[in-house]
Structure 1
Amino acid sequence: MFVVLESYQDGVYTITLNRPEKKNAMDYELLKDLYEALRRAQEEKAPFVVIRGSGKAFCSGGDIIAFKDAEDTEALIDAEAGILHESIKTIRTMNAIVIAAIEGVMVGAGIGLALACDLSIATRNTVMNMGYRRIGLTPDGGGSFFLARMVGAKRFNEFYLFSRNITMEEAKDLGLVNFICEDEEFEEKLNATITSLRALPMETIGNFKDLVNRSLYSGLETHLDKERFYVAELGGKPLFKERIEGFLKKK
């Protein structure tokens, strides 16, 4: 089974995370294929890129079972964070409007992936949770970069330290998603949004994103390197495996 699906039709390059049995949790294979799909979308010069998940779930974050079973967890997390961060940088610099189509769950690194996109559409019942502190990790995937800049330090601290669920109504009020809709309206809303965007000139997009990056996201690459260092270092400690075991017992 392909863990990332790709299609390109009518100027829309759709990238679908495809581990539905895991709620599209990120393992190294999925992250590698996601990055390669984004590079192919760049090569095709697709004006629109949609990132979504299969099985009515966007992404449940890192695959903690893979972390638990790994012989060298630090090396695994370092490798996964490294390739994920290449995808985050690609999303921010590619000459395309990148849309996160969010259903079901948006957890951990799935938050960073969604927030890196230019626009987000979510179903009303989607649950967002940073998740990292529950297993004793710091954020990666740009989670501590995008979210902190979007909501401010106090609210970011709250989301990380208490690891509480965030509803889509709250996420929209905070500017974390653009549009929310009912499950049955999701595809129609996604298609209507792309149709509206097509009506405007596309030649501005590369410059527009460069201005946004310079204004809001200066220092992204350096910050991603620091996220990668911390999350891998913590993942290499024996206590991390204990945290995972305790977390899995509670589920």
Structure 2
Amino acid sequence: MLCTRVIPCLDVKDGRVVKGVRFQGLRDAGSPVDLAALYEAQGADELVFLDVSATPEGRRTHVDTIRAVRERLSIPLTVGGGVRADDDAMRLLDAGADKVGVNTQAVETPELIDRLAKRFGAQCTILAIDAARTASGYEVVVRSGKQRTGIDALAWAAEGASRGAGEILLTSWDQDGTRSGYDLTLLAAVHARVQVPVIASGGAAHPNHLIEAARAGADAVLAASIFHDGDFTVADVKHALGAAGIEVRR
């Protein structure tokens, strides 16, 4: 049995970690370098770094911050934000990323997933999906949640995996930052549609939420606010998962 991974997320804007609700009302949460080192010391399995303003501002991710984080970090690092071409991914990998996340540009140019998987490998290609509830299911939203696409999120997850994405980073737009728990219906539905690992994101408030996500099919659980605000440590979460019978790395 594969261990469930616990992954803190650093949403970064202008070199600082930020957090909001449904990608809005961002507040400062600290230094990405300091938080990365702290979370590794607490036992994080991986770290996700998302430059949340790169795509809305039409620019590339700031690689200097990635390099600074990498200098303090020995665990796997996924970086996303502003990846519009193969060379953008190469810049992030050169700066220290182990995996590259694509979101908006993958929706606009699905062939990007194929190219990244072919050039860098499926294990390096992460499809980030921000999904919002509709009357009939879930649709993909892009540009930090500002644009609805009308694309069915479940179908897009399946297509992304078939094009070579090695993992799906699945964020519920409705739950993000609300501390009301993950969207377990969305998570279970995507898990049933793809054969690649699914990372649950959006809505965690306490370890029970992460336990629910793991039981709903998440191969990894991602959280931000509960760690940034000091409510729980990564070690706290892993202890709770283990006590619930969910295998985690110690």
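Here, each number is a calculation from the coordinates, and none is a lab measurement. The model shown is predicted, which means the values in this text are computed figures rather than measured ones. Cβ atoms are built from the backbone, for glycine too; each structure is taken alone.
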With helix-only ellipticity at 222 nm (-39500 (n - 2.57) for each DSSP H run of 4 or more, over all residues; to 500) derived as -16000, matching label from 1, 2: 1
Winner on FRET efficiency 1/(1 + (r/R0)^6) of positions 14 and 70 (r between Cβ atoms, R0 = 30 Å, to 0.05) once structures 1, 2 are ranked, highest first: 2
Label whose coordinates, when mean projected area of the Cα convex hull in nm² is calculated, return 12.8 (choices 1, 2): 1
At a computed 0.20 (FRET efficiency 1/(1 + (r/R0)^6) of positions 102 and 206 (r between Cβ atoms, R0 = 25 Å, to 0.05)), which of 1, 2: 2
Structure from which 2.9 was derived, distance in nm of label points 7 Å out along Cα→Cβ at positions 118 and 150, options 1, 2: 2
